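The structures considered in this document are given below.
None of the figures in this text is laboratory data; all of them are computed from the coordinates on show. Keep in mind it's a predicted model, so treat the numbers as computed, not measured. Cβ atoms are built from the backbone, for glycine too; each structure is taken alone.
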Structure P
């Protein structure tokens with residue numbers, strides 16, 4: 001497999017799926033922040049970026065707990081989809097956001113709609129706007145070739 005130099009040793013030692021990758025994937029998915037890259041004088045994301053930075057409205061998922069069959073199905077889908085993602089050797093590398101969030105996006109958006117309720121609060125609107133701004137800046141960062 002043609003992968004970056006920092007992934008090769010672990011890939012050869014542990015294979016594509018292993019518990020060894022669990023904490024690295026959790027860190028990348030939930031806690032990764034941009035770091036200053038002195039080589040190019042700008043921020044970079046060598047292991048991805050937290051889903052809460054690129055999609056801050058996801059913090060409202062704590063409100064998506066109802067005793068309805070489709071809600072249980074959505075949460076079960078998220079849990080089952082997370083199993084291979086958390087044990088996979090690659091975090092998505094230098095990318096804005098957590099690359100594999102798209103695998104979960106359908107059940108997460110359904111749960112987020114439930115969490116929002118019939119009226120989207122001002123706080124949630126600000127979080128959605130924050131996500132749009134972060135992703136727009138990421139788009140500019142990607143297409144201007146900063147730190148590439």
Structure Q
């Protein structure tokens with residue numbers, strides 16, 4: 001009997017939009033994979049690339065950063081900082097040999113519970129296809 005791989009996914013969600021979108025998805029009883037652990041951050045701009053690398057080091061198979069749409073950030077420009085840090089982290093992941101498809105960034109507003117559930121399901125499917133992140137786990 002084979003055991004089906006269940007990905008371990010970390011989602012850093014901005015408090016003002018994406019986390020509220022996750023809450024809307026939950027209260028509307030929309031389904032998305034239970035393997036996703038949501039970490040609420042004040043702003044997506046607060047997600048430092050070291051947080052991302054630490055998540056992989058601790059066994060994450062994928063990391064998703066969800067923030068406010070550009071121009072709608074509660075802190076004015078936090079999501080622009082997040083985008084720059086996301087690009088930096090992606091380049092670094094390629095450099096150390098972790099597939100950049102294991103990192104994703106999405107803009108999800110508080111009113112987009114349906115989008116939140118869809119993005120989580122899509123990302124979980126992508127990570128399931130990639131399989132376990134053995135490269136990161138070897139370095140723990």
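A value of -0.37, -0.44, -0.97 for log10 I(q)/I(0) by the Debye sum over Cα atoms at q = 0.11, 0.12, 0.18 Å⁻¹, calculated from one of P, Q, originates in structure Q.
Work out FRET efficiency 1/(1 + (r/R0)^6) of positions 24 and 64 (r between Cβ atoms, R0 = 25 Å, to 0.05) for each of structures P, Q, then name the structure with the largest result.
Numbers: P: 0.40; Q: 0.90.
Going through P, Q one by one, FRET efficiency 1/(1 + (r/R0)^6) of positions 24 and 64 (r between Cβ atoms, R0 = 25 Å, to 0.05) is largest in Q.
If relative contact order in percent (Cα under 8 Å, 6 or more apart) is computed to be 31, which of P, Q is the source? This figure was derived from P. When distance in nm of label points 7 Å out along Cα→Cβ at positions 16 and 112 is computed for each of P, Q, which one produces 2.8? This figure was derived from P.
With FRET efficiency 1/(1 + (r/R0)^6) of positions 72 and 88 (r between Cβ atoms, R0 = 25 Å, to 0.05) computed per structure, which member of P, Q shows the largest figure?
Working: P: 0.45; Q: 0.65.
Between P, Q, the highest calculated value is found for Q.
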